[in-house]
Every structure is written in structure tokens, then in C-alpha cells.
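Following are the structures in question.
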Structure 1
């Protein structure tokens, strides 16, 4: 029997039905078999099987290949403010549980993983930084932001400002404008400075939530940095793609004999140097503005002496079409690092692209090791911090691969 609902119905293919039933919240435009006339962009829409069975309700996006992002499969849900309040409360309580004392600065909402598709919220002490990447979520952002401040207030967090980092290019695919700036509302005070300070793993950082990359800081590597710090004691460390110096600073704080932090951006290098000064670690660190692809072979020729190398590059691929070229890039830097390290040296290597799947990344590392004439002893295989939760049936939420090896 066909479901009787108040939301416009969209009939999807059998393949899409199987995907939705398995828990994936996306319905693509080419999977829709029947749609109502005169749709309204961003409205709530019902998803039905070809036999008329109700499968879920979600946001409609007329400009995106992801035509519907499912919010719930509860046929009795009305999607009132209380629905979104519950979702926000679940997200906050989850972070309080899994992050403990690190709740002060963490990812508060991770889109589909928290049942709030298209919404990212990072918390830097009392500042929230948001990215809204779906048309439907953009329509209700006023409600979402109000509920966020109300729910955090119950935990003693008084939000001093909400910075909108809606400058991501993906918004164009949704038909949304790109911009950034403080969100203005009656329930918020006058915006604070966009430059704030956070502490992670005992390391203090200056974070610019308006002009820094993404939302100002990469929170997902928090515990991977800690893993590096635990084995860095007494070692000479080379941190490649250092950005704000986070891995390098954790290594130095962990007792490294010396750390060299490298980035192609002079701004990043200057920021890393300032963060070292902020933490009183400048005495054991130096900083270099250079292209890692050029630097590693040069250091090998110079017979540079390092006990540990960290490779934390930006995403080399943001689509399946460029995975092959990305794999070559990853292999090049890993091969060069393995050649540079002595037997018994340590390698930390990672990828932040979900298109570079774990099996491909491991295959690449093994190939690089073979070409370098070394073997790798696995110390740890890790992923993103738990404030970026992975839904096992949504592979797009599983993106960060991190490995610690000893070269033998």
C-alpha cells in the first residue's frame, strides 16, 4: 500500500532503494524514477520505492547530483524544531562522552554522521565555526544555530560567536553563494576576534577561524599527533606539510631531540614558528619553506640525518577520476621518505582523501617500500578522531588513513 504523506513523493530505482535500506542517506538524481511537478528547492521530500513503500524523508536539492539527503526513515516524524534539537543534543552528548576533556575544541557536528546532512560545526572553546553545504540545511540554518546555542548553554557553554565559513566551492554545486563572516542574531553577543587560542594535547595554538584553512584548524588528527609524540622522544624529526606545525609541535613536546617543520607556504611556516614560540619549543625546532617533492630527494643526496619522518599532505585527490595521479604522488613522497630514513627509523604517513581508500593506500605504501628496498613494521593503523564519527554504511564519512611504521 502506498504511503500517505504531506511531503511531495519521489519514487526511486530498486538499486537506490537497496542503498537507502542499507542505511545510505543519499539519493542521486539519476536514481529518481518519478517526481512531482513544480518542486521547491530545499523542501522536505518523501522517498518511495517503485512499489510505493515509504523509505524516508529528506532535503531536496535541485542543483546537486545528490538530489535528496535523507534525514529520517520514521514515517511519523514531523520535522519540527524539536526533531533538530534532538539531533543536536545527540551530537553534543556523543562528543562529551568520546572526547572527555577535549570537548573544549572538537567537531561538534559531522554532517551525515550526526543525521544532519550538509552541516559541519566545529567548536573552538566558545566560538562555533559552521559550514552549510546543502540547500535544505541552508534554509533552516537560523533554527539550527539558535538550537545549537541553546543546547550548549545547558552544558555551561556560552557561545560568543558563530563564524560562517561558507566559502567552500561545493556550495556552488548546490546553487548557494559563497561567503564567510560572523553570523548576526539577537541571541548572540557582539562577535569576538576571529583569532582565538585553543589547547590540544597540551599544545597551544593560535587559530584564525575566518582566514585559516577549512574552519581554521584540522581537528581530525588530534590523537594521531599524540601517537607521534609518544614515540618521538630523543629523535631527529622531519615534519613534511607541517601547515600550522601541529605534528611537529607534538613531536617536540614529546621530547624529540630536534624537529624540522616544512611547508611550501611561507604563511604556514610563519604560523608554525609562532606556535613554537607560544609553547616555548623554538629551541628544539627549525622551519623551512620548501616543496616537499623537491626537498626529499635533495636531503637524500645530502645524506641528511633523520630518525623519523611525518608525511601529512593535503588531499591529492577530490574525485575518483584523479585517484591514479594521486596514488603516484603519495608513492613518490613515501618512497623518498623511506630512502632517506635509516633502518630502524620511523615513518608516519597519511591521506585525508576518502577517494584514496585504505586498501589502495596500503597497496601504495607496500609498493613504495618494495622500490625503496625496505620492509615496514606496522606500529599503529589509525583513523580520524572520534569527534569525526564514521558510519560504516556511509563510506564517504571514512576518509582519514594514518599509519605509523618502523623501517626495517
Structure 2
């Protein structure tokens, strides 16, 4: 009978009563975006990795519940294996009580706005709302994004200002930007919202990595083993500065017969149509320039391993996963000198101050590795990142 009641409670979305009469708290983890479409970009890798670590973590007195926003039914429960099964055919609404915690793990700005009344109801029932903030760039640099992104983000921040108990930045830089924004816009609520930070991992293998390497990509990997190669990783969007990298590489190709190849791994993005056409029609395409627009995690790992240097010229980031992923693979990295990248500083990471073609080309050639081995890699695991999250939620002490 007790087992039957437990199952009924589970599928009804209720907290579960234990033998001593107490109830399990619910940790409701928002996976609204990834459950519908996994774009296999940086944020999705973070969501997958942290979710898998949460599943593997023993949390006495806590019921772990993945949730997702629906159009008509509000937030509903997903199966714990949603990464493989997707959305349930008959989603059950979430029921929330005092002491439950909503963790905004996924970036679902427009969905949270759509269900703001439900979030407000949860707050009235005594639930806590804690949101991971990946960056503040749509607010600080709106020209880098589609108008709709900026609009959704501004609405999202209004909801966080009204209802969040804590905002969790993925870097000290993001946490500082959140703090500044709250100081300017938060009024009396600013002092009521906690700010925490976590540190991400670069371990691709622990993020349910996608598989698959096409024959053409295997041929490129073989070629990279014989030719020095500069690798860029990231969606083709304005802030990633692929245009600056290409300008510098073209300068090198004109002036240095031994200049390296450039391989770009990234999906086509927004507001870069002219750049994408430039890449597709480049006279050195498939010779010195290669653009891979659909890259599995398995292929990405091999690209890192074969690159002579990973170039990260981005104008702005919340963290910089390609930096830490490349360093974890023992690669040298040349990155724009940004405060957020300085947080990742360790042997193998180099910075450039100017992206003028000749200047960047000169620094790039100087950064290419010699025959000396890289220092031993000190990796941070996703278990440590997840421990940071749980500590911020006060579900573990350390």
C-alpha cells in the first residue's frame, strides 16, 4: 500500500511523505529548451552535463524533477531520461509546495515570461526561484542579437527581478554584471536577491556527447595531422568575430607560405549572412579554409586534439567553453584579452590585444606551439560544477 501511494504521489507531481511524516522537497529543474530541441551548442552541453550529475548525486530528502514549459498546461514533469525519450505524450502538471526549489538550468527566457503567473503562484506557496544566468550580453550589447532575443531577455529579467530568490552566474564576470544591473534597476528588490557564481567544466565526455564523424570530416582530421591548423569553435554570429579571424588568416596566407590552415566549427547564426557567404565562396575553401557547420561532440573532441592552436577572438562571453575545452585537451589557446577569459588563465592560454589583421597574424604565429610538450592538464569535472550549484541552493554544505 505504501509503495502504491508513493507511485501515485510521484506521477501526480506531489511531494512525497516519508515514514516520519516529513515531506521530500522537490528540486524542479527547468529543461524547457533542450527537451524540445538540443542545438548541441555550449549551453546545451552545460544543461546535459549538470542534469546527468544531478541524477548521479544522492540528495536525501529531495525529489529531483525535470520540468518543461508547455503552451497550454504550464510547467509539466518530464521523465528523468528525457535526454533520450524527449517530451512525454501526456505531460502532467507540476504541483509545488513550500520549500520546493525551481532551478532555471536551461536558458528559456521567452517561456518563463509566458508562465510568469504560474511562477508567481509558486512563490506565494513558499517555493524558491533560482536562475542560472549564462550572460548579460543581450542587455549590454543588443546589436549583437536579433531584436526578438533582446525583447525576450528584457522581459525575462523583469520576471527575475520580481520573483527570483537567487541569480547564479556562470563566471565571476557574469555575477558582477548581474550585481551592477540589479543596483541600477532593482530598487528595494536588489538587496533581496542573492547572487552566486559557479565554475563550468570543459569535460566533453561527461555531457552525453553526440556521436558521428562523416567520411569527409575524417579526411580533414587526417589532413590536420600533417598541416598546422588553427581551430575556431562557435556559432557564426556577430560577437564571435569570425570576420576578424578570417582577415588575419588571409593576411598570413598572402605573406607566409607556411601559414596554417583555418578550421571553423560552428552552426550558421544570425546577422552574419555576408560573412557566411564569404566563407562559402572563399577561393581557398577546402584547401586552407574549412567550415564545418554541423559538428558532433565526438568530432569536436577530435578537432581539438588535432589543432595546433585554438583561436577565440570573441568580443564578449559569459564564460568561454571553447577556451576551457581546448585547454583540457592540452591545446594552446589564443584569446581576446577579456576579463572573463582572465578568470580561466593558466599555462597554455595566451591573449591578444589587437585584432588588426597584421597584429593578430603576428601574435598568432608567435603563439603556435613548438615541439615542447604542454604542461600537465588540470581538469575540473562537471561533478564539481554541480556541487557549486547545490551549494548555491543550500542543498549541500560544501
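Here, each number is a calculation from the coordinates, and none is a lab measurement. Quick caveat: nothing in here was measured; it's all calculated off a predicted structure. Cβ atoms are built from the backbone, for glycine too; each structure is taken alone.
Ranked by mean count of other Cβ atoms within 10 Å over residues 46-53, structures 1, 2 are topped by 2, which has the highest value. If distance in nm of label points 7 Å out along Cα→Cβ at positions 94 and 366 is computed to be 3.3, which of 1, 2 is the source? The value was obtained from structure 1.
Which structure, out of 1, 2, was helix-only ellipticity at 222 nm (-39500 (n - 2.57) for each DSSP H run of 4 or more, over all residues; to 500) derived from, given a value of -11000? List each step's numbers first, then the result.
Working: 1: -9000; 2: -11000.
Corresponding structure: 2.
Could you figure out which one of 1, 2 the value 0.05 for FRET efficiency 1/(1 + (r/R0)^6) of positions 118 and 326 (r between Cβ atoms, R0 = 25 Å, to 0.05) was computed from? So the calculation was done on 2.
For which of 1, 2 does relative contact order in percent (Cα under 8 Å, 6 or more apart), calculated from the coordinates, equal 10? Don't skip to the end; give the middle numbers.
On the way: 1: 10; 2: 15.
That value comes from structure 1.
Out of 1, 2, choose the structure whose coordinates give distance in nm of label points 7 Å out along Cα→Cβ at positions 134 and 222 equal to 3.6 when calculated. Traced to structure 2.
Taking mean count of other Cβ atoms within 10 Å over residues 150-157 from the coordinates of each of 1, 2, which one would give 18.8?
Values: 1: 13.2; 2: 18.8.
Answer by label: 2.
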